[in-house]
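Next come the structures, one after another.
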Structure 1
Amino acid sequence: MIRFSVCLETIFNDLPLGDRITRAAACGASAVEFWSWRDKDLDGIARSKETEGVDVAAFAAVNGTLPDIRSAPPTVGRLGAAIETARQIGSRGLIVFAGQEREGVPRQEQLDLLAATLAAAAPEAAKSHITLLLEPLNARTDHPGTLLSTTADAAGVIEKAGQPNVKMLFDIYEQYVTEGSVLHSIESRIGRIGHFHLADVPGRGEPGTGALDLAGILKLIESLGYEGYVGLEFRPTGDHASAVRNVMELV
């Protein structure tokens, strides 16, 4: 059974943070997630999470950027503070990004160092049952110059990291823009996927506002036995609560 997580940055984002968590729970969401943690009332999040009976599925580590992957040897670095924060608020995952491709450094070397950095951080995260979620982004329209954009490259980094708590965050919007389809990538990489993000294409709206058969994609994910969260990271075009409930009715 698919469990849904509401992204507090894009949904109910006209409300105070605690009220966003309350509204997400009222819609039937199992969890919430957010982007940067340094600008958040973490104690308030922890209280609201317990009051409403929802999990924190994930948040972005280090304001969305890994430590400089040219460092040698790779270390936990600034990820350590994010791991400690995740432990304190009981987050299941930490979203990490490769950042921009560095000029003058061979691409494969950058990917290898990224894998080594994740491998260095993973054991500390595992102590608190935290999964590091590596998210490839689309370089075509939203993130020009990003180092990591394809599921194949992300899977290669994860395999090289060699840690069971290093997984892929598969953003359906990002990967459709990058690869033109997502069904084969999901089916072939499902064992390496630890979290999904869902939004329609184009525009990152809710299902039904774009070209994707998101009901079919969710049914595929469910049929593959996926047990993680699907994060609703879309920008509602109308009533936010109705948009969230409508997605949950797709499966």
Structure 2
Amino acid sequence: MSPVMFNHYFKQKFSEYIYKSFALKEQELAGFLQQSRSTSIKGFNVTMPYKEKVIPYLDELDPSAEILDTVNVIQIKRRQLKGYNTDIQGFLRTIKEGLVYRPDQAVVLGAGGAAKCVIYSLFKLGVNGIDFFSRSPVRIGIIKKALVNSGRLTGHEWNSELIETCISHSDLVVNTTPVGMFPQTKDSPAEIKFKAKSDALAVDLIYNPLETKFLKNAGKKGYRTLNGLDMLIYQGVEALKIWLGVPLDDDLFIQESRQVIQKELS
């Protein structure tokens, strides 16, 4: 939905710009980014699975991107490539609007670049302890090493029973995996079998569909739920500020983006 969101805004406010998607194989990354230095391109979004793999080809990293070793925005300025991470701001703004109180314990499903941003954001929010799950021991080690000084963080290899146990003791559960994304809408990364704690929140970073099977099941157990649409929009407006370097009407971008994306998805 990024091209839909940005191009809708560009048509209204910055008609000289266009947002285009590039589907690249990993072996094409280096050449593509090198060539981009001498074009009129202002920058890129970076999506999975390249949020970490682009870093060796960049000249500079913003402090948050450097801490997490994860980039979702690249700025091109004077032929130099600088990496940023606006997912942190996007997730923090989303979660702050959805919380009734600060969670004490959280569960994060997944261990990719998005999970790293979510865990870092939750510690910045003041969450005391986080359990996260991955099928990759290597990924577990990478996240624990990157966030070793952030707070009480426990990584587990994927185990459905343990996931359910941890969720039952937590105030917040976040799915950062692509499981349940269109067109595989009948899939869910985990089943929630216990009734939610009071005002507990379930978040899925997926926004297509707007209600995943994971969120639907969580809602039936009493969780308040949030999808990933607002995170997409909030990180997008921060990316625009980086690329264009001019003040923006945040409220207009957010309102217009919600409308055009929801219309597209319906």
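State the single structure among 1, 2 that was used to calculate mean count of other Cβ atoms within 10 Å over residues 16-23, giving 18.0. Don't skip to the end; give the middle numbers.
Working: 1: 18.0; 2: 10.8.
Matching structure: 1.
Work out distance in nm of label points 7 Å out along Cα→Cβ at positions 144 and 176 for each of structures 1, 2, then name the structure with the largest result.
Values: 1: 2.4; 2: 1.6.
By distance in nm of label points 7 Å out along Cα→Cβ at positions 144 and 176, the leading structure of 1, 2 is 1.
Taking Cα extents along the principal axes in Å from the coordinates of each of 1, 2, which one would give 54, 39, 32? Don't skip to the answer; put the middle values down first.
Details: 1: 48, 40, 31; 2: 54, 39, 32.
Attributed to the structure labelled 2.
FYI, it's all coordinate maths here, none of it is from the lab. Remember, predicted model here, so these are calculated numbers, not experimental data. Cβ atoms are built from the backbone, for glycine too; each structure is taken alone.
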